[in-house]
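Each structure below is given as structure tokens.
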Structure P
């Protein structure tokens with residue numbers, strides 16, 4: 001089965017429009033990006049504002065997070081994102097989610113209605129996640145060009 005990675009947005013962002021893959025600037029996001037690119041699989045971003053976004057899609061600055069939303073709004077966000085993913089990507093993929101519980105809570109059950117879902121970093125703190133991403137990117141990137149692995 002083909003894999004598709006879903007990476008959550010982060011609070012550290014550029015102050016100008018940019019492709020989504022470059023827009024988010026945190027250390028965690030850079031490690032997550034290096035990991036999914038080393039895996040060689042398709043990936044997309046879970047944005048609090050835009051929903052599901054392809055990495056090359058240009059987005060504008062915003063200040064929004066699911067962490068401050070009431071449960072009903074997070075549920076509505078998850079259903080909107082699930083619908084976007086189903087329409088744009090569809091079944092036939094195993095979705096690997098690199099995101100915290102707030103982003104996964106309502107999204108995972110929705111995705112599981114039509115696809116297999118994995119959460120490889122479930123239960124890991126932020127430091128453990130960054131170590132895991134860096135280690136896995138290095139291991140999976142052997143034989144593949146990862147230009148910035150030393151900067152992770």
Structure Q
């Protein structure tokens with residue numbers, strides 16, 4: 001079964017071959033609060049990040065996605081991911097199936113916020129949330145493990 005960005009499950013048709021997809025996500029913690037985004041398509045908090053383009057490396061992807069989703073530029077990042085998750089992902093907006101590899105990195109230092117850089121078509125809220133306030137009711141289940 002493949003899971004979509006809203007947490008719904010889909011059975012891949014037998015005649016469809018899944019594509020490969022790699023993505024990078026940033027975890028920035030300050031004063032026991034984590035910087036999270038709320039996408040326009042779901043009312044749950046997520047780590048900022050997204051899909052790697054063919055001509056990018058994971059760090060380029062993360063820096064671009066983090067800036068577009070939070071308005072903060074990454075200044076310092078851990079070079080090795082703290083975790084990598086392999087999952088079967090269905091992109092409901094594209095009607096495509098992916099064998100997805102998600103990489104999660106610790107972000108150590110960010111710039112001052114530039115609200116004009118946030119893609120408001122994709123992100124409806126950016127906020128520091130106390131880590132202890134996060135649970136399965138307010139955070140996407142993919143990310144709650146962290």
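Between structures P, Q, where is distance in nm of label points 7 Å out along Cα→Cβ at positions 67 and 123 highest?
P
Which structure, out of P, Q, was helix-only ellipticity at 222 nm (-39500 (n - 2.57) for each DSSP H run of 4 or more, over all residues; to 500) derived from, given a value of -3000?
Q
Compute distance in nm of label points 7 Å out along Cα→Cβ at positions 43 and 107 for each of P, Q and report the one that scores greatest.
Q
We did not get these values from a lab; they are worked out from the coordinates using the rules stated. Values in this document were obtained by computation on a predicted structure and should not be read as measured data. Cβ atoms are built from the backbone, for glycine too; each structure is taken alone.
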